[in-house]
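Here, each number is a calculation from the coordinates, and none is a lab measurement. Keep in mind that this is a model prediction, so the values were computed, not measured. Cβ atoms are built from the backbone, for glycine too; each structure is taken alone.
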Structure 1
C-alpha cells in the first residue's frame, strides 16, 4: 500500500518548489510566464513568510505541492485562504491525494478561523473543474478575474491622480 504524507516545507525544499511551479506552468501551457527564481521563493516563503507551501509525498518521494496565503473578505470581516497552486504529478493523480490536500486546507482554515478557501481555475481544465465540483466547490460565474502586471502595473503606479 502506498503511503501518502503532506508536510510543511523547509528551506531545503526551495528548488523542489520551483521545480513543481515549472511543471505546473508546463501543464497549464504558461512556461513563458514563469520568472520565479529560487531566491524569490526563499525570500517570500521563508524570509517574509508571505506564503505557505505544503509538499505532497508518496512513500517519501515528493509528488506535488500546494501554495496558499491569506486574503481578506470585507463582507465576512475575516481572513480566508487563497489557494494559488495545487499540483500533483500526472502519474500520481486519481489516487485521492487532492482530496487529502483539500481536507488539510479546510482544517487549516477552520483552525485559523478563516471564512473560506478560494482559488481560480483555467476554463479548459475540465479534470480540475470536475474535481472541484465533486469537493462541493461552486463556481463564481458572475465574477471575472482581472490582473495588473508588468508595464501596466508600472503605468498605474506612476499615473498622476
Structure 2
C-alpha cells in the first residue's frame, strides 16, 4: 500500500477518551475506519479502505502476537492485546486492542471488529515493550521466518505459563 518509510521514533498519543474503531472482512482488508483511526495514523479513508489492516503494522511488533491474535479469532474468541502501530509518516502509537469476530444473523463470522484504547504508558514501557523486544529478537535470530515465528510462539507460551498460565488474567492484571 505504501512505500517503506523510515521510523521517526516519535510517539503519538491516543487521547484517554478516544476510541479507534476499524472493521475488516475475513481476509483482514479494512472495510471501515473511524476518524480517530485516520487522525492518529495519518491516512485518509480512501488510502486504507480495501487495504490489509497490517498496512499500519510497526516493524517492532512481534509476529507471534499477531499469530496468537489470529489463532484466538479463528477459534471464535475475542482477544485483547497491546499493539504498536506505525503511522503513515513513520511515527508510532500504542493501543490496547479488543478484537472480536463479527457475525451475521445466522452466526457466521463475516469479518472482524476492533476497538482500541489508550494505554498506560508505564505498563507499555516496563512490561509490554521488554516482552515484545525479546520476541522480536527471537524472531530475527532464527534461520527462517517460519522458525522464528515458531520459536517466538514458544517463548510467548512460556512467558504466559510463568505468569500463571492464563493470558487474559495476566493481561488484565497489568
Structure 3
C-alpha cells in the first residue's frame, strides 16, 4: 500500500513538473511534508537530491520511494514521476501532424506555469528566521548574478565559503 501511495504522489508531481529543477521543490514539499517526513528531513532530502546527478524530482522520488518501501518503492516512485511526461511526449509526437499547435503559445504557457511553480518553491523555502544574514546573502547573490557577468557557480561557491567563515567566527 505504501508503494501505491508514494507512486501516486510522485505521479501527481510528474504531471505538473514541466518547469523542472527548483520549480517542483515546493510541490514535492507539499506532497511529502508532513505525510512522510518533517521539514528538517525534507531539507536534507533536497540537499541530497540536488547534489546527486539528475533532476531533483527524479532523485527525490527515488530517495523517498527507497525510504518508504525499499527497492520496489524506489523503482515505482521513479517510474511514476516520469510516466506522465513520457506519455505526454509520446502522444504529442504521435499526433503532431494531425493537431496544429502554435509553438510560441505552448512555450508561453509553459513559461508562465513554471514561473508560478518557482514562486511557490521560493515561498515554501523562505528562511523562517528573523536573522538578516540569509536575506543579505540571497539579495547579494541575486544582484551579483543578475547585474554582472560573473558565473553563478562562482557566486554560489563564494556565498557558501563566506557563510562558513562567518559561522566559524561566531
Origin of the derived value 1.6 (distance in nm of label points 7 Å out along Cα→Cβ at positions 52 and 68; candidates 1, 2, 3)
3
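Comparing relative contact order in percent (Cα under 8 Å, 6 or more apart) across 1, 2, 3, which is largest?
3
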Looking at percent of Cα pairs over 21 Å apart, point out which structure of 1, 2, 3 has the largest value.
3
